[in-house]
Structure I
Amino acid sequence: MAKYNKHKSSHKGSDKGVTAKKHLGQHFLKDEDVAQRIADVLSYEGYDQILEIGPGTGVLTKHVIRKNMKVTALELDSESVIYLKHSFPLEHVKIVNEKTFQVIEADFLKKDLKEIYGEEPFAIIGNFPYNISTQIVFKTIENRTQIPEFGGMFQKEVAQRICAPHGSKIYGILSVLAQAYYDAEYLFTVGPQVFNPPPRVDSGVLILKRKDNYDNLTCSYSILRQVVKLAFQQRRKTLRNSLKSMNLPDEMREQEIFNLRPEQISVDVFVKLATEIEKL
């Protein structure tokens with residue numbers, strides 16, 4: 001994939017009275033072209049509500065609002081919340097005929113999403129804080145019945161890991177659990193210079209599109225997660241050793257799959273194995 005290096009000047013976070021906070025993993029996007037490309041990764045079909053996680057100074061937010069969706073920006077940083085509520089909307093919301101836009105000060109990982117959406121579907125987008133990005137994916141999977149699409153920016157290696165195929169050295173827990181329910185595609189790489197402050201690593205943008213048969217898996221999410229986590233916690237060992245604590249029957253442990261290491265096992269085969277274990 002080509003690395004996206006184009007830089008266009010725009011406001012820095014500190015220019016808006018919002019400073020990036022290291023403990024929140026904040027790196028504010030400042031490139032309008034990159035923001036537009038991220039906003040364009042969703043299809044905006046089959047739902048009319050978008051949840052943006054960590055909007056910061058709203059550079060991505062305004063491009064999402066222009067998609068004529070009901071946008072909820074979920075932000076933990078009070079400085080960003082104040083800016084988005086009292087300055088940002090005056091400039092951008094009117095251009096879409098006052099289509100619904102709200103800012104909620106909350107931690108995505110702790111927020112009950114049904115308080116916002118009830119049972120309605122919504123997509124997720126964002127320039128995700130590095131320090132909680134994997135947890136964001138896990139929570140998305142747990143709420144998969146309401147989230148048909150998920151797109152945005154991660155630290156590059158995390159985005160690659162989510163999309164990695166089996167057989168790859170970076171294929172792991174995130175890869176299996178995300179790809180069990182979503183089709184994952186790594187889209188493009190973004191350099192550090194499009195952020196304020198610039199991170200020390202590249203970022204990667206991906207899209208997760210929920211599979212048509214996502215709710216027809218033959219095993220529960222809880223057992224699949226248990227099997228996959230145990231397997232990859234000792235990824236250099238075969239399943240015969242890594243799943244030892246599950247006390248599986250000897251006849252099951254003699255199956256050929258138990259001679260393999262976890263990165264050698266496809267998502268579908270992990271699902272099949274978890275199904276067999278759940279039936280015990």
Structure II
Amino acid sequence: MLSELNPEMYQKFLNHLSGALSKRTVEIIHTTMTNAMKKAVTLLKIQNNPCIGVEIKGEDSRNEIKFIAYSAIPAFLQASHKYGYIYWMFFIVMIETGIRKGEAAALKWTDIDLKKRTIRIGETLDFTAKDNSELFGNTKTYRSTRTIRISQSLINDLKFHANWQNQNKLNLPDLYRHDLNLVLCREDGNFMPKSSLFNAFERICKRASLPKLPIHSLRHTCAVLLLEAGADMRYVQEQLGHGSIQITSDVYSHISIKIEERNIERFEEYTKNILSPSSEIEGHYGGNH
């Protein structure tokens with residue numbers, strides 16, 4: 001019965017959930033339960049709320065977000081270019097757009113509008129596909145299918161890349177995979193193998209004196225850059241193609257808090273010479289009130 005539920009029993013329930021679910025998911029369940037028990041108290045179904053005073057165990061997954069800091073990006077890109085032009089191009093697209101590696105690998109030239117400065121993300125590449133019929137699939141979620149705006153800098157890079165690719169087509173007329181029409185591909189037009197991308201990324205990070213990072217960190221890097229530039233959560237959600245703004249907020253809330261703290265520090269530094277100390281104010285008004 002509901003009246004038999006006590007804090008000790010509820011704590012055991014949460015501990016069980018913590019062993020199977022993320023801390024954030026357990027927090028959501030706990031909030032729902034707390035509100036339900038609060039309603040039960042109001043309706044006189046129970047005397048006390050058994051959800052009060054419990055502890056949610058587990059690590060906060062938001063602290064696991066890894067990204068390349070603003071100051072380290074130039075070194076990473078320089079190391080990428082030295083390692084191989086195509087890897088530099090692949091990784092800079094991920095950093096500037098925040099798209100997933102599968103979405104980047106599936107980009108076709110028909111997805112890019114150089115005049116409108118947009119990219120349409122509508123497919124993802126299955127690196128484990130057995131044949132061409134299985135190579136392209138739907139994006140991760142409904143929201144993942146999206147059209148995003150890109151910078152003029154990336155447009156310039158893509159124009160250069162198109163010329164570079166056209167030269168490859170001339171050099172390999174019969175061997176080039178014209179049928180795929182991929183943007184980010186090998187010199188023969190074939191898709192980039194997952195193992196090549198992973199190995200290249202790991203070696204480049206090492207050469208750039210960066211800690212070991214997952215390639216997915218480039219997506220997080222884009223989100224952090226957007227937040228640092230002043231973009232709001234809704235824009236970041238749309239850019240990354242998250243299913244809901246709650247996902248974006250959960251993942252990047254601790255980063256946005258740090259940015260807010262840094263902004264108020266900048267505000268204080270900027271205004272310290274124009275916001276007079278109280279003694280000067282008193283002197284200005286004669287010291288009498």
Top of I, II by distance in nm of label points 7 Å out along Cα→Cβ at positions 32 and 224, largest first: I
Answer label among I, II for the case where P(r) over Cα pairs in 10 Å bins from 0, in percent, calculated from the coordinates, equals 6, 28, 32, 20, 10, 3, 0: I
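Work out which structure the value 15.3, 45 belongs to, where Rg and Dmax of the Cα atoms in Å, for residues 160-239 alone was derived from one of I, II. Don't skip to the answer; put the middle values down first.
Working: I: 15.3, 45; II: 17.0, 48.
Going label by label, the one that fits is I.
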Structures I, II, by distance in nm of label points 7 Å out along Cα→Cβ at positions 40 and 184: label with the highest value: II
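Volume of the Cα convex hull per residue in Å³, for residues 120-271 alone computed as 115: which structure among I, II?
On the way: I: 115; II: 163.
Of the options listed, only I reproduces it.
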Parent structure of the calculated result -8500, given that helix-only ellipticity at 222 nm (-39500 (n - 2.57) for each DSSP H run of 4 or more, over all residues; to 500) is the read-out and I, II the choices: I
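Every read-out reported here was derived from the displayed coordinates using simple, explicitly stated rules and does not represent laboratory data. Worth saying up front: this structure is predicted, and the values here are computed from it rather than measured. Cβ atoms are built from the backbone, for glycine too; each structure is taken alone.
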